[in-house]
Structure P
Amino acid sequence: MPLSFGARFIAPLLPAFSQRHPALRVELGLNDSVVDLLYGGWGMAVRIGRLAGSPLQARRFGDCAERVCGAPRYLDQCGVPRRVADLAQHNCLGYTLSS
């Protein structure tokens, strides 16, 4: 699963989960790359985004909100984007593994 998601939401749950299920071996792999489950030795993956063109079965856990944030000074100088297309005219930092 993605590093930030796993560290924030899943890792804190593992101690209690492991205590409740001591016979189950849990290995948490955090990686921002898309891992091939069939050849990578993983039984399950958590992915954020759409599962396109895959023979895998998927279950939706929930929604993942995206935010565009800017420093007040920058927005005062460059304007506030109103649409996604406006971002092309701004200096942005983005998540490079995102589609």
Structure Q
Amino acid sequence: MKKYEVMFVLDPALDDDKKAAAVEAVKAVIAGSGEVTEVNEWGLRKLAYPILKKTEGYYVVMQFDAEPELPRELDRRLRINDNFLRHIIVSKDEE
């Protein structure tokens, strides 16, 4: 398994329950064929530039171990969910 990190920005208009549900949904996708090793919720922060007329976002960073196919599926699911303003998945393994 390889080490990865995903950072995503949630819509700040979501209530706390929906934010927690979105974080748990990402954990569930990763748990399907990997393991979450660390979750850091940075909270509400100002965006560098407006996204969909929003100037703030709720930031979350997760580190996980998974097979190489998982990031593609995670990327697909994050793209189709409107609660996620932006996301990025990077490999932490050095080659």
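Starting from the value 95: which structure in P, Q was volume of the Cα convex hull per residue in Å³ calculated from? Answer by label: Q.
Computing relative contact order in percent (Cα under 8 Å, 6 or more apart) across structures P, Q gives 28 for structure P. Quick check on the output: 22, 12, 11 is semi-axes √(5λ) of the Cα gyration tensor in Å, for residues 20-59 alone, derived from one of P, Q. Which one produced it? Here the read-out was taken from P. Quick check: -9000 is what I get for helix-only ellipticity at 222 nm (-39500 (n - 2.57) for each DSSP H run of 4 or more, over all residues; to 500), calculated from one of P, Q. Which structure matches? Structure Q accounts for this read-out. Using distance in nm of label points 7 Å out along Cα→Cβ at positions 4 and 36 as the calculated read-out, with 2.8 as its value, let me know the right label among P, Q. Going through each structure in turn, the value belongs to P. Computing FRET efficiency 1/(1 + (r/R0)^6) of positions 28 and 68 (r between Cβ atoms, R0 = 25 Å, to 0.05) across structures P, Q gives 0.25 for structure P.
All of the numbers you see were taken from the coordinates with simple rules; none came from a lab. In this text, all values refer to a predicted model and were calculated from it rather than measured experimentally. Cβ atoms are built from the backbone, for glycine too; each structure is taken alone.
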